Each structure stands twice: as structure tokens, then as C-alpha cells.
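K.L.:
Take a look at the structures below.
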Structure 1
Amino acid sequence: MTSATYGYYPGCSMRGSGIAYEESLVTLFRLLGLTLQELRDWNCCGATSYMCIDENLAFLLSARNLALAQQTGFRELVTPCSACYLCLRKVQDYVQRYPQVAERVRDSLAVASLPPLDAVKVRHPLEILFTDVEPERIRSKAVRHWHGGQVACYYGCQLVRPYGEADRLHNPTRMDELLQAVGVPTVKFALKTKCCGGSLTGTIHPVGLRLNYILLKEAARKGAKAIATVCPLCQYNLDAYQAEIRRETGEALDLPILFFTQILGWALGGDVRSLGLHRAISGRRVIDEWFPQHPEEVESYV
């Protein structure tokens, strides 16, 4: 594969609580010779409460981003956030299947002098790394050996369902295969697509906390020393509430919750700060041990 440029839709989380995801994604793509060109004037995709309050307006928010991408000339749009990915794909799907949605979207875009939706392909970095780059090429570019423990790959529920384009619906494996390609051992994690609670941690907190606990407990039971994820909200939930879970359960759960791009980026030679590893809340001791803050030459870790 040669170098490539992709359109890039960051979404709100990547500039806030998920900033480490963006930092590591940009670094990893750079190390692979890939370029992300950010979509200008993008807006919120309409995820979470928008979709519950007014689905039609949420569709229009996503549709505007896709129309801007088409107007810019992007044929593909990289969308790292699972919720953003799902919202953009959903409006494409509904425009194709439901004439009334298609008419409203088309008319609204026309008022803003934007083109009707066409063939902009919404893609997740996991799919791009697995299909465009491929595990073998990533393996060949690795410059560090993994010195950490086993990792549980957690895909969450929004990325793989209902569309199944980024990975298989019920038993996704691409994140496992990419991490294994650079020497990272992964555990068999049956809860890999079970919901983390999403926004419930901020609305019905005990329920959201319980769902987080179930995932953390099972990962630890399987022998994982860390969890890797593809979703900024999943990462935040599992990372930010561990101290509260320890207080309520009395169990010593203290796992670093990493973006899969951080691990791959480290293996390919990225430094701690450019990968956002310094931003972790939980599992600080493990992170400091696995990812030294000021490594010497990269070759010393080979």
C-alpha cells in the first residue's frame, strides 16, 4: 500500500474527553504514512440526546457533515468515534430506505446550498488499519516489543452493530488481530460487545456504574492487565469511574483503559505525549511501567 489521504471527521469527543484518541490516531497514521485531512466547518453528529429528542433534526446534523464532505471532494470520511460513526451511517441508511427521510434531508440541504447525499464512504480507523494497511504491514513497521501484560479488547456496541462494516457483528476480532500483530497478547473476552452504559453514567448513575463494573470485573477475571477500546465514551466510562467502583465494591480494580491506537502507535515508535498516554486516569502505575515517559532510543526497546 502507498501513502494515502483520508477525509477526517473528529466529532466533539475527540476535542474533549477523547483527546488522547485523536492524538494517538494522528500519530499512528503519520507513522504509517497516512494523512488525515480534517473536514472544515464540521458540526456535532447529533448523537445521544439529539437522537432521543428529535430524530429528524439529528439526521440533518449528520447529513450536513456528509454533504460538506462530498462538497469538499472527499470520497471517504474517517470517523473514529463509535457514536459519530453510527449516526453518519444511520442517516445514509435511512435516506436510502425511507423516501420521507430522504426528501426532508434533501430539501434541508438545498436551503443551505449543500448537495444531496451521495457516495461518501464513512469508515472507522479499525477497518482502515485492518483492510487498507493490513496487519502484516503494521507488523513490519513495529520497532518496539511489548513488555506489558495481556489486554482485553473491548469493541463496545455501537461500532459493530447494526452495520457490521468495521468488524463482525457479534464476534469482532480485528482489534485483537492488529494488537497481536505487534506482539501484544489478548485475552478471550466474551463481553467485548456488551454496552458500557454509555450516557447512563450521567443520567441513571447506579445502572451505568454497574455496567462498567461488570466489564472491568470480567476483564480482570480473564487475566487482562489493561483494556483496549475503539470508543471515546467507552474509554471515559471505564477509566473515570474505577475509583468510585473500588469504593463501592471494595475490589481492587485498577486497569488502564487504552485506545487501540495508543498501543499500536507505541509499537511503531510513537512517544508517550504524542500518543496521549500521559492523560490516563486509572492504572497509572501500569502505564508508567509499560510506557516509560522518557524512553531512550527506540532501539533500546526492541
Structure 2
Amino acid sequence: MKFELTDEQTGFAEAITDLMRSADSVVVARAWAAGDTASGAGLWKRLADLGLTALVVPEEDGGLGGTLVDLAVAFEVLGHELAVGPWIESAALAPQLEGEMVTAAAAPLAPYAADAQVARLLSGTAGATHASIDTTRTLTEVSGGDPFDDAAIDRAVLACAAQLVGAGERVLADTVTYAKQRKQFGREIGSYQAIKHQLADVRIALDFARPLVFGAALGEVPVSAAKVYASDAANLAARTGLQVHGAIGYTAEFDLSLWLNRIRALGTAWGTPAFHRGRVLAHITSTAPAGSPAEVI
């Protein structure tokens, strides 16, 4: 099956990208991490005005009536441009018609509520707050609270997977640019075959992950499979990016570190790889014909 985005979807992605770059989303993210959320809240409002939080709210309820593919398209851009704030909660888990910033915990996949210091907690009682490896977010313990239905949880997992693909793409693009500029022994490091092979492996991994994300959005692929592959691909991009950049990649002052930490955080957010591999196995064994090898597993 050949899958291509519509002109409307491409245009929406470009609009989000242009808005975030005009606001300098990296500067916004650094301010947010430092506790200054004013610029992040302003960017949030501008993105909400595009309809992002109401993207999958039905038209009859006042939303945009978008599909899960539209959601995946939008969240890939959010990952690529390093959006801050509880977007998964506010646009995927519990879409907000009025653009409000909300957050929630959904144990066991998401036992903590992200950014509860600035967003309204949908249900439950907030407890202790912890730092995340992703310095642009905090994690708050939540007790009690009402459960979310399976459709809401799957939207959140899908959005997380799409963000991982977007973040992986950004790391790959920045690493390729660096490899073309950095010279060693009189040559650009990107001209060395070992570097080329590493970057090609990342390109292949992301190219395999993206169709699974869109396949999950179309209901053709288990959303857990998309999350696993997106996590693996983004982690490969992060490891390769760090290696190619060398010691500079570790420094908090270098922008690459923001995406590396985001990828590590999202990799276990909304279900660890082990959890989602278990769901994929359960799906395979439940749909396998009697006596098949999958059933034996």
C-alpha cells in the first residue's frame, strides 16, 4: 500500500513548523526548563489557536474533526521542533476544545503527570514532584483519579511514538549537518565510510518506524508496535548523534542535548519497550490460527 500525506496535512505540518521556528522553540524550551514558562505558555496558545488541542475533537462538538493520521503528523512536528508542555495529554489523551493546558497520570503506562506545575490536573490528587531526565518537564505523583478508556490511551501512545520519530529525525538532520562541517585529518568526518554507515543505519531505522506509526494511526498496525519501533529508531539516532558529535554532545549548552534527553524520556513514557513488546506478543498470539508457531510461543 502506498501512503502519502494530503496537501492539507502537509500544509498543517508546515504551519506548525513555521510557528515554532518563528518563536525559536529551543529558546522557549530552555526558558521552560529554567522555570520561566511565560514564553512556552505563549507558544502553546498560538499552537492551540491553530486547533492543535482540538485536532481530533469531532466537528459536531466544535473541533477540527481530524483523523489519527492528522494527529501523528502534528506530533511528529512537535517532536522535531522540541515542543514543551503536556501536549500528549492535552491533544491526544484528553483533547481540549478550548486549548487548555491539562495533564494526567494513567497508570501503569504513565504513572506520573507531566508538567502539573503549570497544567490543570484532570483527575486525582497531586503528590510529590520529581525531576525528569528531560529538563523541560517535571513528573508529579498522582493518587486516585479516574481511568481513561483504551481509545484515549492508544491516542497517547501514538502521539508519543510520532514525537519520537520527529525527535529522531531532528537529531539525524543535525548530525548530518555537523558531519559535513567538522573536519578531522583534513577531511570532513562525514566523508569517512564508518560515519556514513552509521548515519545510513539511522536513516533506515526511521524510515521503518514512520510507516508503522501511520499504520497504527490507520488501525492496520498495533500501536504498541509503532511505539517500540519508534523508540528503537530514535534511540539509535540519539546514540549515533552523540558519537558523531563526540564530547560536545554531552554538554547541556549544546542544543543536541535537549533532543537526546527528550528521546530518553519519551522512550519509557506511555509504556516501556518491555510493556509494549508484551502487548505486541499478546496481540500476535491472540490472532494466530490454532496450532501456529505464534500460539506455541
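Every read-out reported here was derived from the displayed coordinates using simple, explicitly stated rules and does not represent laboratory data. Treat the numbers as computed from the prediction; the structure is a model and nothing was measured. Cβ atoms are built from the backbone, for glycine too; each structure is taken alone.
K.L.:
Volume of the Cα convex hull per residue in Å³ was computed and gave 156; which structure, 1, 2, did it come from?
P.N.:
2
K.L.:
Right, another one. Given a computed value of 24.6 for mean count of other Cβ atoms within 10 Å over residues 20-27, which structure among 1, 2 does it belong to?
P.N.:
On the way: 1: 24.6; 2: 15.1.
Here the read-out was taken from 1.
K.L.:
As an exercise: FRET efficiency 1/(1 + (r/R0)^6) of positions 52 and 252 (r between Cβ atoms, R0 = 41 Å, to 0.05), calculated from one structure in 1, 2, equals 0.65. Which structure is it?
P.N.:
Source structure for this number: 1.
K.L.:
With mean projected area of the Cα convex hull in nm², for residues 116-187 alone computed per structure, which member of 1, 2 shows the largest figure?
P.N.:
Once mean projected area of the Cα convex hull in nm², for residues 116-187 alone is worked out for each structure, 2 has the highest.
K.L.:
Quick check: 17.5, 56 is what I get for Rg and Dmax of the Cα atoms in Å, for residues 36-155 alone, calculated from one of 1, 2. Which structure matches?
P.N.:
1
K.L.:
Comparing FRET efficiency 1/(1 + (r/R0)^6) of positions 172 and 244 (r between Cβ atoms, R0 = 25 Å, to 0.05) across 1, 2, which structure shows the greatest value?
P.N.:
2
K.L.:
Given 21 as the derived value for relative contact order in percent (Cα under 8 Å, 6 or more apart), which of the supplied structures 1, 2 does it correspond to?
P.N.:
Here the read-out was taken from 1.
K.L.:
Which one of 1, 2 has distance in nm of label points 7 Å out along Cα→Cβ at positions 12 and 204, as calculated from the coordinates, equal to 2.2? Before the final figure, lay out the partial values.
P.N.:
Numbers: 1: 2.2; 2: 3.3.
Working through the options, I get structure 1.
K.L.:
Comparing mean count of other Cβ atoms within 10 Å over residues 4-11 across structures 1, 2, which is largest? Write down the numbers at each step before the final one.
P.N.:
Values: 1: 20.6; 2: 11.5.
Biggest value here belongs to 1.
K.L.:
Assign the value -18000, calculated as helix-only ellipticity at 222 nm (-39500 (n - 2.57) for each DSSP H run of 4 or more, over all residues; to 500), to the correct structure from 1, 2.
P.N.:
So the calculation was done on 2.
K.L.:
Please compute distance in nm of label points 7 Å out along Cα→Cβ at positions 148 and 196 for structures 1, 2 and give me the label with the greatest value.
P.N.:
2
K.L.:
Could I ask something else about it? Supply the structure label, taken from 1, 2, corresponding to FRET efficiency 1/(1 + (r/R0)^6) of positions 76 and 276 (r between Cβ atoms, R0 = 25 Å, to 0.05) with the calculated value 0.55.
P.N.:
Computed on structure 1.
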